[in-house]
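Listed next: structures, encoded as structure tokens.
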Structure I
Amino acid sequence: MKKIMIIACMALAGCASDSDNGPSAGKDFPQGTQWVGVLDRAGFQYAPPATLRFKDDNKLVIYSPAFFIEGDNFVRPDSLNGVVTSVTEVDASTVEVKTDVEHYGVLTMTIKDKQKLTAISQDASKPVPFTLEIYDPQNFSLIGTVWSGPVMTGTGPTVGMVAYPDLSTINFAASVTTYKRGGVIATHEKPGQPKLEPIESGYKRIGAAVFMYGYDESNMYSFSYFGVLLPGNTKMMVYSGVTGARLPYYAQTIPWYGPIGQTPIIERQ
């Protein structure tokens, strides 16, 4: 009897579905806003996705696969909490937000035209942490949607293959995801049950952040993935830090799983 092996990197914050369609608008900018984009690429195969939410009471939370080396410790949290210490209107189009964030320390965030946000650290040893754009959830629900990587074009042996195959085709139900392979729902055997059952994995959405699993049908492995929805909710940047996840990396001589060095993006079908 075959069993699915779960390989996790970032923790699922509970296995529920669309529990949060994003923050409601706050009375004071940037309170109540959410931002999406990428971390600085340093230390990664590609710029990984990140999302920032300004909450009430001058608090904020960042979801990203950031890592930190602190003394002899390697720290890899799936979220970072912080506080806003000041908000300054520099001019008609620029707002400067001073923050203090776990592990990063003091960050200065510059928001242009209420649309683009960049953050830099006061610690000269750290690179620019992230570049983000504002995200409007528009009451969007993942439930009932299907996502896949794009079909690869160009020349060579990968033409016609689907990029990022662990997440192609991934269907979001009310509380779990299922996967189609070759046009058929992927199934497995459950102990004590005579028939094959659909492979189901729990997921959690928090605003633009999606904690989920991808599935490798060739080895029957499930890998943890982190996704960030982009404005319009038709594309999602994805990342997995798990060895074996089918994402491009620089040691490949042929980009079997997608363009090397580019942030993977799956698309709503």
Structure II
Amino acid sequence: MLYPFFTWGILYFIGYRVIDIILKSLGFEQGLSISYNYKDLFWQLIFGSDRYLCPQLWYQFDLIVITIVMWIVYRFFGKYSQHIVFTLSIVALWLQYSGLNYSLFGKYEYEVRYSTGRVMEVIPLAYIGLAFVHYGIADKLKQYRYYCFIMCILGMLITAYGGLFTTPLEGFGYGGTFIIVYAVLAFMLFYLFPFEKLPVMLKTVLRFLSTYSFGVFCLHFGVGYCWNNVLCSVFGWSANTYGECIWIYIICICVSWLISLIPTKYAKQLVE
């Protein structure tokens, strides 16, 4: 997790500078029209969320923090570990909904508050994932696959349109318990889906796309920024369209695949 976290931050910094120089040499006076400096690189490498480089890596930062916390808990608290993680999840939810989390981190500038504040969002999801493994919940549900599959779909529809959940007034783009419940149901839905019955060709395509999902996650912000600020300006295209999203995904998949062809494990770690 550390290697792609730091490497992508540096690659974005260098890449933007190179593209900016190329654009200016071609006659585009404003270049990428992006304002960044070494301070932005510093924030990116520390918190993974500089607004001008690749802010989507806040999630990678949170994964690193959660992994460290989980290692400490399971390393030093033995049989009490699961109970401690459960307690941490309850405390995280309370901090988020009480507004205390925002009052603690909301006063800092974006680069600090976004990643640190959203740690509280990830802890409950981490516990649920651990509980699924620890208690073998997912495998037990497979015994009633098709009933659970239908219940997951109904649950997702009710969660999305039933108006049962509220969102905190102040937060960090946090979706409240809606996101937690919906994410768990979505995970169960895909886990229970009978992929083994799909045609071989379709499974091959899905395996290829899923292999580079991390690469798409890391690349999409930069590709989207260049698309909106270079291609749309040059060709007069409309920005932020659905078609643009599709092309960004295709470009990110292709670039991720090309990076994976570099004969070193470090290249693959950037996209797989």
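Read the figures in this text as sums done on the coordinates, not as results from a lab. Being a predicted model, the structure only gives us computed values, none of them experimental.
Kindly point out which one of I, II the value 22 was derived from, the read-out being relative contact order in percent (Cα under 8 Å, 6 or more apart). Mind dumping the intermediate values first?
Numbers: I: 22; II: 17.
Source structure for this number: I.
Assign the value -0.44, -1.24, calculated as log10 I(q)/I(0) by the Debye sum over Cα atoms at q = 0.09, 0.16 Å⁻¹, to the correct structure from I, II. Walk me through the intermediate numbers first.
Values: I: -0.44, -1.24; II: -0.54, -1.51.
Only one of I, II returns -0.44, -1.24 for log10 I(q)/I(0) by the Debye sum over Cα atoms at q = 0.09, 0.16 Å⁻¹, namely I.
Of the structures labelled I, II, which one yields 0 when helix-only ellipticity at 222 nm (-39500 (n - 2.57) for each DSSP H run of 4 or more, over all residues; to 500) is computed from its coordinates? The partial results should precede the final answer.
Working: I: 0; II: -23000.
Considering all the candidates, the number was obtained from I.
When you work out Rg/Rh (Cα atoms, Kirkwood Rh), for residues 130-241 alone for each of the structures I, II, which one comes out largest?
Values: I: 1.00; II: 1.08.
Largest one: structure II.
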